[in-house]
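Asker: Next up: the structures, one after another.
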Structure I
């Protein structure tokens, strides 16, 4: 399968001296869900913002190629026109506007005949948005706000949907509903680049993934390979290893091998 997005040896700096990304390389294949995982401060959000062109004069090194076009250094609006849609961690909603008005903004500038069908598809995916149509976005629950943010993003007909921590602050049941929607979106042909701290949840839907730590890719593979990795299981999935010969009855953390 052809790569839709190629990130090659990307280095992103803050204040021209602090490395947030150091030599990051990834390939996202068309139609897949790819998860970028890691702890706070690993550079996950910076990676998405670099791809979206939201960091001025970044990346300092490396290249970003989308569908055969080099897009590093482009303005955010030009990147968005190619079909790259970014849903930030804070969801980016207009909180004082209603649900219906936020969705209308997702249709801004569209004059095609499919706009009404796309809005109907969002309402089918998230029926609560129709029920809450007249309600201000800031009064929605966290899960409803995330559904609204994803629904609005889908109205832009993205080729690549990038989401930053979509499960953050959500109850497990609501997070599962959001992830079920992402699986449905992927089946419809949209490529998804997903940033998460919840490795178990993300790897449950992603085909492939990578772990970032201190701005570097330390591990990459299929979801099955990552979930079987001893370090991932212990550090990110909470499956602790034991060694009775070395520590007797006590559990302890092994030193990571990356």
Structure II
């Protein structure tokens, strides 16, 4: 019996490690763009809308399995985020006000549907803060496809993403389709947040999208090294966070977020000279 338990524990750790590493790489790639665009609060807005997406999916498909739950959540969340992306692109409201309204409204609607119509059929705590114990092969496949999407859509055209992030007006004048990049960024963030629900939940995923890029901008002397430092920081903190969670019995998602903060803390007060 102990050998069987050791095998399943080892298998769980391998799947958890693969999932955390792939998630960390994707967050490390997107984090410098999020930080450069000053979208630090855009990620929480998108992640909170996932709560409403899950609620509507469970309401429409009360006996849904992993695949249908993911596709339904992704579909509903993409619809909500499309309106956020459209309003933030050329909207009448300031971005901070728009984010606050979107965040509170979608989260409130999601919680009402959960408590009123779904009840005990959904583990809301796992949705908010993640439950890596539920990670299965389909989740790893989703993270792998997300990793490939980032390589194809972001890394291959990194110069244009950098231009779009720092000088959207200049990029537009030079022929970069800034509107397409704007909507593409929101789509990638939505896929990332929905795909990371089981690892980090909807609440803590925003820290994984902010700290790697913030750390990288402090020490990088050119834009190519920014993404390298961001990925290295994200992967290192992800592996250490999973190690601390397994060693001390901490919840994995808070352990990941706390480890990133502790790694960033010694450098946070150093002035940025670059």
Structure III
């Protein structure tokens, strides 16, 4: 299996003309290509630069603009997998931060599969469904979601991850990990009945204090590889890098991880 980061806040690969942005997108190539999140603008362009085929299956980790805006570039009789809340309006301090398209537009060019429970979407690949929150999560203060015309605090219940089962344990791919890093890893192990060995993606530690990050990191010392990006935050990444050492991998737009 191979994971290629198509959109991230930074580019760390040299020799290829790739772009970065505040957003996230990753291409999973295993039994079939699957797109996990679509970033804002650069994911599609980077896909073409890397000469990758257009994936037919698209997963949206949650409904924020930096993970969904690019979707229209990828739609071509596609299958879109998402929690129902992905298409609801959402705001942060009065600013719109949700998916910038009506659900009907996406439906006109793709078949939408909605889930709240864990769902197998391909060989050895599961979509997490809603992740139980036993430990702390990473929601946004003053965030609002509009449900049936009524405003409520946005718990970002649509936050989902990809779980991949292999002979070497579970690989977890996260978009923003708003459900909380510890919660996501625990849920992966409950769903697939094995131990998580690898995690890749945005881990939303950017709003955590350094001591909080260190406490979380200590609890996931069992991981064999951690590759944080996007909303993890540079300070948190440095704490992770210092703790995990050779088990840490820096990634950005264009990075390829083979498993």
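Asker: Given that helix-only ellipticity at 222 nm (-39500 (n - 2.57) for each DSSP H run of 4 or more, over all residues; to 500), derived from a single structure, equals -5500, which label among I, II, III identifies that structure? Intermediate values should be presented prior to the final figure.
Answerer: Details: I: -9000; II: -27500; III: -5500.
Matching structure: III.
Asker: Taking relative contact order in percent (Cα under 8 Å, 6 or more apart) as the criterion, which structure among I, II, III has the greatest value?
Answerer: Working: I: 24; II: 32; III: 19.
Evaluating relative contact order in percent (Cα under 8 Å, 6 or more apart) on every structure, the highest lands on II.
We did not get these values from a lab; they are worked out from the coordinates using the rules stated. This one's a predicted model, so the numbers in the text were calculated from it and none came from an experiment.
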